[in-house]
Structures are given as C-alpha cells and as structure tokens.
Structure I
Amino acid sequence: MTNILLVDDEPIIQKLVKADLVARGYEVSVASDGEEALEMANQRCPDLILLDVMIPKMSGWDILTTLKADEKLHKAQVIVITGAVRPGDEDKAHNMGAVGCLAKPFTPRELLDQINLALKNQS
C-alpha cells in the first residue's frame, strides 16, 4: 500500500484530502506544521509527500530542502501545494526536487492526476 504524508495546516483540507485518498486505498498520515512533518517523515518514510508551502514552524520550501538532503528521505516523491501561487513557484518546486506543484483550490481529480504522475516517476 502506498504511504502518503499530507502536510497542511488547514483542518478542512486535511479531512477532505485524507478521506478521499483513504477511500482510494492509500495509507495517509497528516502533519500540521513543519516540525511534525519532518518527524513523521523520518518515522514513516512515506512514498509520497503532499507538502503545503505556507505552514507553521517551518516553510514547505525549507522542508523540501531538508528532505532532499536527507539520505533516508531524498527518494520520497514530493508534490508542493500552495494557496499563494507566485510566478516561478512551479519551476522552483521542480528545481528543488519536487515532482509536482498544485495550486489551491484544487479538485480531487487534479490531485489524483498529480499523485499518479508522482508515483509513476517513482517506479
């Protein structure tokens, strides 16, 4: 079973995304801030991380940098999620090692398409 770590500080997004992904057969863990995200990533070694950029205690960009520099976690596929899309965010995400970038609000189909692409890249 594919293990996904969802990192987002918005409870409604946590609830909706987790429920949808669990219904599709994924194992989903949720972290609400940067410190919790890194701790959970180290504990669970997720296959995929859905990473919000604007979260408490550490930015998503800093988490992505830390993940990609970590011997144990650098192979995890990361999809960056952001509500404040700025020009260049998608390029920045890819240059930092993310396999996708998704702007909020997104549909379940858009998220699933990104996940499918990310997991295909992992193979």
Structure II
Amino acid sequence: MTPIILIALAGLMGAAGVVLLAAAAHAAPGAGLESAGQMLLFHAAAIVAATTALYEGLLLRPVGIAAAIGFVVGAALFSGDIAMRAFAGHRLFPFAAPSGGFILIAGWLVLAVAALLVLARAN
C-alpha cells in the first residue's frame, strides 16, 4: 500500500509544482516560486522512480521507502515555505525551507544506502 500512496503523493506534488510555476509566471513573478515549483516537480519524478526501483527490488524496501518519504516531506517543507512567503507574507515556520532542503539531501543519501544494501546482500 505504501508505494501506491507515494505515487499518489507524487501526482499531487507534480500538480502543485505546475501550479506554482504558473503562479511564478503570472501572479507573483520574482517571489521565488520557480524554485518551489521545480523542487516539487523534480522530486515527484524522483518518488515515482524510487517507487519503481522498490517494486523491481533495486532498493532495500524499508530504507527505500524512508528515502521517498524524505522526498515528500523535504519538498513540501521547502516549497511550502516559499509559497507561504509569496502568498501570505510570512514563513511556514522558522527554518522550514532549509530544513526541507536538509531532509531532501538526506533522502538522496538514504536512497543511495538503500541501493547499496541490496548490492551488499547480493554478494
């Protein structure tokens, strides 16, 4: 069930990314929404790829799921903070965007570990 939820979240993130990019072009140019939209779109695709890799056995399941969840949480914090500043004039909470960025970096490292653990088990 978890991979299906991850793919559904990736779909929502992709849609939100397109909305933010449209808002960046029309509603709030120069507010940083471009980076927020790109972060959501990029990580939506990464979640679909990670979920596919999980299905194919290329990632150790619990670790790979943790990486994908990190992508969801990190991109939501990063993009949510930027969008909140653009539309509401205040932050989501202090250090939300940097925390999201840190979680995204950690997610990518955890993804690498998930793949290496499968490799180590095969040998």
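Annotations for the structure displayed:
- Origin of the value 20.4, where mean count of other Cβ atoms within 10 Å over residues 47-54 was derived from one of I, II: II
- Source structure (of I, II) for mean projected area of the Cα convex hull in nm², computed value 6.7: I
- For helix-only ellipticity at 222 nm (-39500 (n - 2.57) for each DSSP H run of 4 or more, over all residues; to 500) computed as -30000, the structure of I, II it came from: II
- Comparing FRET efficiency 1/(1 + (r/R0)^6) of positions 71 and 103 (r between Cβ atoms, R0 = 35 Å, to 0.05) across structures I, II, the highest figure is found for II.
- Structures compared: I, II; top value of relative contact order in percent (Cα under 8 Å, 6 or more apart), i.e. the largest, recorded for II.
- Computed 3.4 for distance in nm of label points 7 Å out along Cα→Cβ at positions 7 and 31 - originating structure among I, II: II
No lab work stands behind these numbers, since they all come straight from the coordinates. All values derive from a computational prediction rather than experimental measurement. Cβ atoms are built from the backbone, for glycine too; each structure is taken alone.
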